1. Out of I, II, which one gives 0.70 for FRET efficiency 1/(1 + (r/R0)^6) of positions 19 and 59 (r between Cβ atoms, R0 = 25 Å, to 0.05) as computed from the coordinates?
2. With helix-only ellipticity at 222 nm (-39500 (n - 2.57) for each DSSP H run of 4 or more, over all residues; to 500) derived from the coordinates and found to be -11500, which of I, II does the value describe?
3. With Kirkwood radius over Cα pairs in Å derived from the coordinates and found to be 16.7, which of I, II does the value describe?
4. To test your reading of the models, identify which of I, II gives 0.5 for distance in nm of label points 7 Å out along Cα→Cβ at positions 35 and 67 when calculated.
5. Say we calculate relative contact order in percent (Cα under 8 Å, 6 or more apart) for every structure; which of I, II gives the highest result?
Structure I
Amino acid sequence: MELSAREDIEAPVEQVFREVTDFAVFERAIMRRGGDVGLLEGPVPPETGARWEVKFRLRGKNRRVLATLERLDPGQGLTIGFVSPNIKGHCTVDLVALSASRTRLNVVIVTRPVSIAAKVLAQSLRLGRGRIERRFRTTVATYAEDIEARHRERA
């Protein structure tokens, strides 16, 4: 399954890049929602190869995901790959400077089921694809609005 969203942000590309690479903020957000995030040995973010172990509860089961920072292009974006026993995928965030004070944020999440159970779940999710896409786009739009608000506060 692939989910994508695109938002234009009234902030310079450097500011948006700093926001999307502030991994500590994302770690705290996961913990606030009841998850557990641990940085694994190796490179430290924002270095390529940095790895996290994320544990959370979803649909009544404990889940464990390993995430790896696969690509980090300053001012252009990043890619984080993730793998669990049931699913593999990656999240790509690309930034395009539209002008000195405007940036386009493109977020794409691609997932592939690995196990039979995950394939069955993926099939059922396709039936609700429209609702899932709307929720994803709303989440990205809210994040973009937050970046704009923080930029206006600093300006």
Structure II
Amino acid sequence: MAQSNVFIPWEDRFAVGIPLVDNQHKELLNLANALHDTCRQGKEFVPEGFKKTAGAAVEYVKVHFSTEEKIMERVNYPGMAEHKAEHQKFVRKVLEEVRNFEDGVSFVPNRFVAFLKDWILSHIALMDKKMADYVLDLAKRGLLKQ
């Protein structure tokens, strides 16, 4: 299997059934994998590579969360407030870690990458899957226009 050396390989079980969201989740995993690869390059490469990749990840997370939140608004998803709160909590944590990194505060890139992995996979499995099931049920019942 080509992905055997990938830190977080995409698996079909991660799919929520909404192609746009699934494709964005794949990209989030790609970014987490890139951060992991940066951490494995050795201490002399970590600071600059990590900063660059973390910045790209932060920007992409904003795009992804915006996509999900637009979907939730469109369907008047009943769990939207809780879901958005989880997004905001994640962004605050990532920004705090990036600030710590930039300020030279004790920061362990591998620990941060492990946090990303755990958060992304649990968020997809719990929050995003629940939201997607709601959306797909509406579509199945013909209650969505598109």
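1. Source structure: II.
2. I
3. I
4. I
5. II
Readers should treat all values here as calculations from the given coordinates under stated rules, not as data from a laboratory. It should be emphasised that the depicted structure is a prediction, and the values quoted were computed from it without experimental measurement. Cβ atoms are built from the backbone, for glycine too; each structure is taken alone.
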